[in-house]
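What follows is a group of structures, each given as structure tokens.
Quick note: the coordinates plus some simple rules give every number you see, no bench work behind them. Just so we're clear, the structure is a prediction, and the values are computed from it rather than from any experiment. Cβ atoms are built from the backbone, for glycine too; each structure is taken alone.
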Structure P
Amino acid sequence: MTRTFVGWAGSLLICSSIACNSSSHAVDVAPVPGESPPVKVVDKDAFRPTGNPDRIILTWTGDPARTQAVTWRTATSVARGLAEIAVATDNAGFAKSARQLVARTNRLQSDLSEANYHTVEFSALSPNTKYAYRVGDGANWSEWFHFTTASDRPDAFTFVYFGDAQNDIKSLWSRVVREAFTDAPKARFLLHAGDLVNHPDSDAEWGEWHQAGGWLNAMTPSIVTPGNHEYSSTGVANALRLSGHWKPQFALPENGPADLIETTYFVDYQGTRIISLNSNEKIVEQVGWIEQTLASRGESIRWTVITFHHPIYSSAKSRDNKLIRETWQPVFDKFKVDLVLQGHDHTYARTGLTNSTSGVAAKGESGTVYVVSVSGPKMYDVGRPPRPEFQRIAEETQLFQIATVDGDELRYRALTATGQAYDGFTLKKRAGQPNELIEQVPETPTRLR
């Protein structure tokens, strides 16, 4: 029996059995006389806000053990946003005891439409507890989502780190996000190292970014740092303007410098301080805040992870960020920062223990591991020869990274878009000594153009 199926891209699959197999062949389908060709849905319609909540995303403004922020979008006809929350249970009874909160609402005029962005900050939560919540307006609600608060102790946890998404976000970046979820389904947050989109004020691109993350954004909090593509020129000297979408859609800590609110900030998560720096502007002006933030860690903070967009050690000489390296790296050395996660170069490049005095840290010297990575499809080259600080490099490879902090160990893995192991190492804390770096690079060949 011969069966015919319409396949991808309008091709015709002709099969000689019920199931198509590898011997099946595709045949171009001729247009049907009188039939109109398909028409792409225009962005204004595809990303139009409605009365139903969308672009739901979890972030933090306060203590992850006792607070949680959520932001979502609606049409401007929804004047008041509401959120409901309760401790999650194994039956649906939790909904009856949910408490309701009124959102703070901001209006955003984008290049496509006008929309309301609603934010609720849940507080007085219990540590290490699973909650159920939903958002809406009282008549139109999202589904119930779960999230789990952080522990108030330095318990082990895992997070996922993404380099630049930036281009073809819905079609080609989304697969990386979903592959990361299959490999780290219990990750406690997602860290994005800038250039989330290509054009800072494109509502369609931000819509694709939220679609690519989907319901995962509503269950796993995000930590975001701005890249150069989250900024546009003001036309005045070197002045830049942050994307108009940034603050309405991300509720972030306001513990940074007053003129860099919600771009430079820190979050303490189970004994680890995660710091976002703004590498787009005011590089020198951030030094005092960086020093203060690192000096105030206290004994309960064992690990320090910093993220920003422009690399300390760029993978290409033509993209060198000398001012950032000479200004910030001595501070990182002074306060023994463990790990720095960056983007911008659209390649993969990871150093060993590295400091500003000797580059690659000699035996017995302290140093920081610096990583540059890319999760989207836009690719550049690694310089030739590669910098001596790099232990592992890659070109033409979409990646995501999984990091686990567990007591005296920080374990790191880089995986490709198809889940293939590409890089790995473990950092170990040693009393009175610098970190020990244990290289765990898999046998996967180096990927170059």
Structure Q
Amino acid sequence: MTGQRTCLAIVLAAGEGTRMRSARPKVLHAIAGRSLLGHVLDAVFEAGGTVTAVVVGPGAEAVAAEAKRILPDADIFVQAERRGTAHAVLAAKAAIARAPDDVLVIFGDTPLIRPQTLTRIRKALADGAALVVLGFRAKDPTRYGRLVLEGGELVAIREEADASPAERAIGLCNGGLMAFAGPTALPILERIGNDNRKGEYYLTDAVAIARAMGCKTAVIETEEDDVRGINTNAQLAETGAVLQQRLRQAALDGGVTLVAPETVFLSSDTKFGRDVVVEPFVVFGPGVMVEDNAVIRSFSHLERAHVGKAAMVGPYARLRPGARLQEQVHIGNFVEVKEAVIEAGAKANHLSYIGDATVGAGTNVGAGTITCNYDGVAKHRTEIGKNAFIGSNSALVAPVKIGDGAYVGSGSVITHDVPAAALALARGRQVIKDGWARRLRQRGSLGKRDTPAK
């Protein structure tokens, strides 16, 4: 049904967000590792949107670039003057004129809108409605327009200031999202006037116009969280908290063990295999995959990283972009991995930095080892073979290769390749001076007796 219908989604992203005290456009603020606009565009895509039009304000190149990054085929339209919501929608008139089956109008600052909600709206259009409004029941309806129904059909959207006492008692509120049947979308939108105190073109007037044209109108009801808009940093934080609850619940429902769910922070694209355990106070940045039976221990931070089956990460570990751990790898406390492949069964259990490197299967990296990957101009790679042993407090100065089964003595600074099965030592020779410490202490005690008491 909806999958066979063409769908134009018009995303209104022209708001500046000045109440957020930020130079960044409002829709580019992020929650759960994704911009507000990104969340909306992803929901549109998952709901079967075939064409997306993003309406931006003048000079909003960054917003347009974000839309194109997420949906390269998105059409960008500019609302040159801010003259109301209907005026913004008609900025995309050329897209509407292509006569899609469904036209969805969504605000770019409502990141909690779910694909299944958009699918329900599209179904109402498929069932014969010419106009569908998304409604919700607010805890405090004072700030919202009310949806006035007669005989199960929507007859008006009444703003709080214009509502009668009986209408103010209505609990069903306007969620802002509206949808039109394609053939009647432009005839309705083009009839909206600006005969009001502000001289603006309001999308809410579409309901009365559709009714006057004899078109069927309908309401789809959803929960309040679905239509949360963001205008302040406080609202951004509140919305982020709701999204984290959704993501945690989805992880738990998928079989992940979150030892203390409220302390774990996920990104929208975090992926887990089966029987994964996540201990308290772990942060997942964007682009993380954790495979079956892996354990992520407390206070670890992962971003754009892949954790293999039965691997163990942390506590206090950091996986930076490009970290790829194969199965049964151990990355321990205060170990940082970046742009590196750690092959099956390898271990770096404490206090190490592994960057721009390959660590072969079964290799042990001792405490305090670092790969010196940056020479001040360019990055270089370190290649460590299989079943090698890197002694504690070693510095591997890239580019360098350590062969299979090689052994690097503790405290070495390795600047040349080490052959397979060889021992490499690169440190100063130890010198022993018998009795030296005893003589030092004696000199110290004599000095104290010679010093006058204070």
Structure R
Amino acid sequence: MRLSTRKLLDKSFTFCAVMAVVVLTAFLIFVLAPIFVRGCGAYVFRGTVEYRRMMLDQFGRGDEVALAREIALAQTARQPVYSAVTAFEAELKQMPAARRREMRPLFKVVREGLELLLGPEPGKPLPTLPRMLYGQTRWDGARRHLKHVLYEVQWDYSDDDDGVRVLAPRKPFFAGTALEPIFDLLENDLDRMLNPRLTFYGRFLTDKSVDAHFFGGIGPEVMGTIYLALTAMLIAVPLGVVAAIYFQEYAEGGAVMTFLRSCVNTLAGVPSIVFGLFGLAFFINTIKVSQGKSVLAGALTLALLVLPTVIRASEEAIAAVPRAYKEGALALGAGQWRTVLTIILPAALPGILTGVVISMGRAAGETAPIIFTAAVSVGKLSRPLKMLFRDTPALSWNLYNICTEHEAVDRIRHVQYGMALTLVVLVLALNLVAILIRARVSKRLKG
């Protein structure tokens, strides 16, 4: 091959490699940037007086005296709205029957919207569910919900067969009634009614959820994910390393070894949902490691899922150790097991830790294997030993659950993005710790 051709090929391969890195980086930014930006909204936002009232009631945090004064000021700003609602209720009774039938459903929508925006009207019986005890706890949610009170969604089919979404003001429907002034009051004085303040909610990471994630944090989900990932790795790493040592140092070639290696390769390609069904059938229903879903059953299932990765990575790391190391140890009189334990494993440890890093990230982010074996929608924190035999929430499963099956998906978008951000950061943190350990081990091995 000519030197000019070789240089041209080298430049082409270098360009392709650089472009691949650029494209991958751009893709990661495109995918992760919205998660980071909107996920931060779960931790930093403008909390209303209703948020501070909720935190005092549900978690006992806040200055009770200062909050009482703040609530009194907010109620003063809201009083004209409540007075207009009361006046309209009396006016509604005096209307002709036909007019009353027309206005009643319109008024019901506005009144329910006000309750969701500002909370229950003072003097009325308090509802049971926490979500109904408070108004909008976040200013961005309050601004969005205000539109539902001020406007009615209609569809215009005049110019488009598919229809165009139009926001029609509700105020004209109540023109000339006692309820008409509240629309201007809400639009102009909502900040005085809710008194938003910049809030940092760091305990979103540790607090339990209240009323199915309407309020509170994701503490049980975070701890459940950590328990599952670490327990799975404590099971998978010893088994995977021992299997890799056997394959590389002890096993002889033949049909049996070919079959075993094929099994390992096949397990690496099995869909994760199959592991979940196997975990339910074997670990829970057959050998009964627990009475039902548990961290132990989920961790065993995840351990089987990542075991092929650990085995293959450990095999490659052991195979990469120079044979001179082994020959030198054997020449000095060391036995095979002592050679493996004191010479080969330490030299292969950085490569083994690489497989552990990859496997840990996968174990923390998997959803399907824990659906049938460990994960539940709602749970609480427990001690680690007790937690092994109990079901647990987990970030991956609960994120899927609240994005697809929650009854108020649009009201808890901040929780969804906050949970996604936390899961990404948690996986990165676990990987970073493993990478630092690997780097330290490599440095010590090099002297």
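Annotations
- Read-out relative contact order in percent (Cα under 8 Å, 6 or more apart), computed value 13, structure in P, Q, R: P
- Looking across P, Q, R, the calculation of mean count of other Cβ atoms within 10 Å over residues 212-219 that yields 19.5 traces back to P.
- Parent structure of the calculated result 95, 57, 30, given that Cα extents along the principal axes in Å, for residues 36-267 alone is the read-out and P, Q, R the choices: R
- Structure (P, Q, R) behind the derived value 6.5 of mean projected area of the Cα convex hull in nm², for residues 332-419 alone: P
- Answer label among P, Q, R for the case where helix-only ellipticity at 222 nm (-39500 (n - 2.57) for each DSSP H run of 4 or more, over all residues; to 500), calculated from the coordinates, equals -21500: R
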